[in-house]
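A short reminder: the numbers here are calculations on the coordinates, not readings from a lab. These numbers come from a predicted model, not from an experiment. Cβ atoms are built from the backbone, for glycine too; each structure is taken alone.
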Structure 1
Amino acid sequence: MIICQLFKYLYFIDYTLKEYYSQVKGQTDNIYDLIGLSYDFRQRCPLCGGCGCAEFIGYYHRGVIDEKGTYYKAFPIARFLCRRKGNPIVKHRTFSLLPYQLVPYTKYSIPFIIKTLKLVYVEDNSVKELQDYLAGFHEHQYIDFSRSSFYGFKAFILKCIDKMLASGYHQEAEGKLQKPHPNKRIRAFIEYAEGFTSDKTNPSIRGPCALGYDFYIRGGGYLSNSYFLFGTPSQFRI
């Protein structure tokens, strides 16, 4: 039996998802040659720490809905192979680079999730009004958005709040997030996330995606295989 272990690492790109997609779609070149990265995995493999180990092996594709409501059926994600031999059972260890606006194992981007929740918990629309709005959200694409998806987003953000409170990374937000009612906690989270600025990049970035990236870097980033604020990669699933 040959088992393949796949790890996911979050990385910052100075592109919108649309710009990234336009730059990378249909390409086979190394991601470094297409957009450049703020760090070079070829200098230090995040799985074994070896220099010259990590090898770019191509792209896999997944569905993505960006902040504009545009659906990309085959959004390219760069994938690398760790060539260091380890456990004889695990013959292949690979890792993928997830743009910081995306969430593992869901087609909905972070800006899209926040936008839908904001319409209800900040702007006081009903879920039905949200569904009607999303039906015309993108001129070329009808988004079939169910109530269960919305309440899944609600549970998703409540887990994010729990991660933030448990980590202690953003202590200035703790008083705002410790509200007795879940809806008020979500509203406080959205307001904090939208006003958040991270200085972990140059230039600094702002908003919910910046908060997710800041959380990841404060946890040690790819060097420490840090936890994601938004979503859970396979290597952390039980």
Structure 2
Amino acid sequence: MATILIVEDEPAIAESLAYSLRRDGYTVLTAGCLADAEAQPGAIDLVVLDLMLPDGSGFDLLARLRRRQAPPAVIILSSRDQEADRVAGLETGADDYVTKPFSPREVVARVRAVLRRTARTQAVAAPALPLPVTADVETRRATIDGQPLELTRVEFDLLHTLLSAPGRVFTRAQLIDRVWGDNFAITDRTIDSHVKALRRKVADAGGDAGIIETVRGVGYRLGLGGEGGGADGG
């Protein structure tokens, strides 16, 4: 089973989550601050991360985790429940966002869903056709025309999904299922926001953002750039 790190400074919350996750068969580690979290040895598969910590913001740890060669999945815990806060958390690279107060059973279910989604994404076969863009799931590294792309987990998984079938149109619902998992409350607007950010990073690296094509009213596909649907309009 996977190893879960809970980064939470409220002992009652941390203990409740740890108990529920251990009952589900997971190996659980806990940390009450950023320093303790970064000192954890060994491989971590998923981090349950509080944003308000005594020695800084959980966003700082999230950014450092995303720079790892094999970054863990991340589920944010936060008392901020506005849509803008949830979108900011997901766009920063979190895989899920849970608002306080919450049920430990709900968090366990979301952990299962995120880990299933991660395993499913890693199992997608690499495309046979040579393309200017690559996404190596083993190293979590992506390139465009040989130049590295610094992507969040969600952006990488979106690119990898599109790369699994160049030319195929993926609906937004299919992308949600592949990238976030079943029964996940992600809006079309959130998908469009992540695609826009991915295109911007492709362009910033000197690539053709038009390689990610919009099929209006349907979804997105990976093309050869500048053909068909184009990169405008989300």
- Note on the structure: Across 1, 2, distance in nm of label points 7 Å out along Cα→Cβ at positions 11 and 211 reaches its greatest value in structure 2
- Query: When relative contact order in percent (Cα under 8 Å, 6 or more apart) is calculated for each of the structures 1, 2, which structure yields the highest value?
  - Reply: 1
- Message: One of 1, 2 was used to compute helix-only ellipticity at 222 nm (-39500 (n - 2.57) for each DSSP H run of 4 or more, over all residues; to 500), and the result was -10000. Which label is that?
- Response: 1
- Task: Identify the structure, out of 1, 2, from whose coordinates distance in nm of label points 7 Å out along Cα→Cβ at positions 163 and 179 was calculated to give 2.0.
- Result: 1
- Message: If you rank structures 1, 2 by FRET efficiency 1/(1 + (r/R0)^6) of positions 43 and 83 (r between Cβ atoms, R0 = 30 Å, to 0.05), which sits at the top with the largest value?
- Response: 1
- Message: Given 3.0 as the derived value for distance in nm of label points 7 Å out along Cα→Cβ at positions 75 and 187, which of the supplied structures 1, 2 does it correspond to?
- Response: 1
- For which of 1, 2 does log10 I(q)/I(0) by the Debye sum over Cα atoms at q = 0.16 Å⁻¹, calculated from the coordinates, equal -1.10? 2
- Highest-scoring structure on distance in nm of label points 7 Å out along Cα→Cβ at positions 51 and 131 (candidates 1, 2) is 1
